[in-house]
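In the part that follows, the structures are each spelled out as structure tokens.
No value in this document is a laboratory result; all are computed from the given coordinates. The model shown is predicted, which means the values in this text are computed figures rather than measured ones. Cβ atoms are built from the backbone, for glycine too; each structure is taken alone.
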Structure I
Amino acid sequence: MSIILLGYHNMGCMALKTLKEIGCEVPAVFTHKDNPNENRWFDSLADLAKDMGIEVFFPENINTPKWIEKIRSYNPDIILSCYYRNLVKQDILDIPKIGAFNLHGSLLPKYRGRCPVNWQILNGEKKAGVTLHYMVVKADAGDIVGQKEVRIDEEDTAVTLFKKLEIAGKELLKEMIPRLLNGTAPRTPQDHSQATYFGGRRPEDGIIDWSKSAKDIYNLIRAVTWPYPGAFTFLNGKKIMIWWAKPYPQRDIKYSIGAVLKEDDNIFVQTGDGLLKLITVSEGDKTPKDNIAPNKLLRPGDILGK
């Protein structure tokens, strides 16, 4: 049985390894060239496929006649998409004998769209998961083949949650790809009335609004902390990255929003609800490797967010 893989990132690598483990033929992989402006902390699907002797292609637009015919020439039984970043049109979805399927990093129909891992942490969700579903022209809207749920722990970051989803994704593919191939896989329509959709995130979306609660700000920090671009604030026009922090409850607001407080050697910030203890910070666009002790960078009476 022949499967064409469209993929990228660690999830794409996991998918290729899993397909080979269960004995599937993967004649070609379609992926993306790395963006030099992106912090590429993840593994290369292109390198993995080449090491396996698999043909690798990097189409800028996979929906052009050239690439449609290239995919058709392989006569695939299945097309599998795992973190492929571009939408695939109907001409390609119609090619495989069994169908085209996508592995998405949420429990659909919740969190359709881009960056589901980051959004689920940012919104304080307690559970996440992966969904294998039929691909249709509308993103993440096709019938569900199967799902695997994982727990989001209080200190999970986007990276630790992503690793949990990789494990869940591997289990789901090992279970459902053979069933798709032998015709026994389930197919359940999504309840579109329950769908939520979230778009892509930009580095500038990491700016902290100190009027929000300490818990909400903490969720933002862990959703975008390194190797993602990070959460940040300003002090007198100077950018300060906050890579890790911890929320503390508070009975009432005692200081101005964004005010810096010091207790022993610890630095806290007054939020709209509770205090946030700063743990790992850096100046400008530096990384956590260049961290400065918060009490060396900030002083009581400073007001963040200005």
Structure II
Amino acid sequence: MKPYAFGVDIGGTTVKIGFFKSDGTFLDSWEIPTRTEEGGRKILPDIARSISKKVKEAGISLDQVEGVGVGVPGPVMSDGIVNKCVNLGWGVVDVKSQLSDLLDNISVEVANDANVAALGEQWRGGGMGFENVLMVTLGTGVGGGVIIGGRILHGANGAGGEIGHMKVRDDETAVCGCGKRGCLEQYASATGIVRISNLALERDPKRETSMRRFDPLTAKDVFDCARQGDAVAGEIMEEFGKALGEAIAHITCVMDPDVVVIGGGVSKAGQMILDVVSKYYKEAAFFPQKNTQFKLAVLGNNAGMYGAVRMIISDK
């Protein structure tokens, strides 16, 4: 195997690029702007130029690079073709072939960014040591990644792991960003937690709660208030935990993971997240799976880079 590899995590604002040895040793990372204008046509050339610059600075050649792994914020087919990515301005883009062509035909592997982050956590993070991992990412939305036997489950349409759009409530009247009602994302994301909190405050405007001190209210505020014993915030935590715990129980019936890793900004609340989610999970889980482990993600924003490079060296 060639001695070096790169992991690329494309976001809507910046692209994170990691430089690794092919044994997984991290060497360096940096960011470049994501230029989404003109249909995002500059993104891949920018990445290629940045990698070529690093190769030159390191005193090596592209012949010494095993390949480049790429995480993309949208559905990706198993052949490396992105099936529309609104945040980047892309329609159908053959990222694998185009980036390879820009880098003298070196190997390129591409997958959805949430799945890539899941692979990173399975390899060097909260799921390290386990082959079968369910990754749940709680941020502005709810993302997910499924790793089976150390490999990403892409799915037929590149949408494997899109757990945020599982329907978990039949009584919801508000419309999710995906166009459906009652999606997990409406209750377990940072924005969903704020939404259900504000609804609770509106339903009973005279009920005392420390959450009323915050304007605007954030998910962190809700968790902090719950930690301090606020009854209303505690009820929101239970609603959140029930929605997420039951959803994870449904998923584990299908994939039977060794471990569930929870990451994203909401996971910074720490052990209280694991406690409330695992409580409802155990109530809903199929009996052989009730003791599935729950862990917090540890790689943070670097998970995508690690997972991307893992795609390149996983079979080596």
Structure III
Amino acid sequence: MEIKVIYHCYGGSHSSVTAAGIHLGLLPRDRAASAQELLQIPHFDTFEEIVHGHFRYAGRNRPNVAIYVLGKKTLGRSVSLLLEKVAEISGCSDRVYPVDTTGPINPFMVLGGFLSRRLRLVGIGRPLVVLGTRLAYRKLSELVDQVEKVLRERQEAGTSTFSPRRMVFYICSNVFRLTLLVAGFHLNPDLSKDAGLKWAIEQKFAGEVGEISLVGHDGGYDVYMVGAGDEPDIVARILREYRGLIGIPQSNWFVVEAPAACEMPYFLLAKIFKLFHLGKGLYFCERRAFRNLLDFCRREAYRIKMCLIEGILD
């Protein structure tokens, strides 16, 4: 059995790449890497287009351990929780090991990365990134040591039986939970508008990253809500690529992104209320927006059910 180690950070070009380089033996363990050594490892502070949510293969240091790097943007440390929970309900939690590398990050890395990659001020930003990475190097090396210890323990424990389930994942943001309403009509097509609205509003699901909730079953599929924070498109991309990474057949795993229709005034107000932690205002906007989109959500639920039957959802 091959274990996938996934190092993840904001952009996938500094701390995660450095940790992967240490793990693969491309960088030293007994001392901080020099600037030249850091700049020679693949993907470190380069101008390549980083697709957030895309798993980049870095290599393998042993036949049964593959190393990947993931840029997650603002999804935070809960990406590990998200990947672990999805793997657990898929019956293959022993096949993946996500590792957050943002803990050792320091202000030099943050400022240098912004100047170098975002503003393209390489002459100013890159030396700061290198300095910050060298200052964080010992902690990154210790993190890799911990990862390898866990991997040894897993290999000694043996493997579990892998039996892929059929699942539908509705991607839900933490501001505008419109997919709740679509999922409600998906599971209960005969619900009246008021009953559908009531079902969606009463769901105890906040849409935070790492939050996963089983909401029902339909046509042989388990239907889950998956929290996506402020980045539903990135979470959807992560799950679609993760499916292939851990060997799930596409017909067993469907990912449903948030519907395109949106009550923009309510959406903007909801973001403001969310920013200032004003829950009552947030849910008021949500209820008003939901009521205006009931017909659309019912049609969207029907479309999704048909796509599931035909196997062409994503």
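Please state which of the structures I, II, III yields -11500 when helix-only ellipticity at 222 nm (-39500 (n - 2.57) for each DSSP H run of 4 or more, over all residues; to 500) is computed from it.
II
Assign the value 10, 22, 19, 22, 20, 7, 0, calculated as P(r) over Cα pairs in 10 Å bins from 0, in percent, for residues 95-222 alone, to the correct structure from I, II, III.
Answer for the origin of the read-out: III.
Upon calculation of semi-axes √(5λ) of the Cα gyration tensor in Å from the atomic coordinates, which of the structures I, II, III produces 43, 20, 16?
On the way: I: 43, 20, 16; II: 37, 21, 18; III: 39, 25, 15.
Computed on structure I.
If distance in nm of label points 7 Å out along Cα→Cβ at positions 39 and 271 is computed to be 3.8, which of I, II, III is the source?
Attributed to the structure labelled III.
Of the structures labelled I, II, III, one was used to calculate mean count of other Cβ atoms within 10 Å over residues 63-70, giving 22.4. Name it.
It was calculated from structure II.
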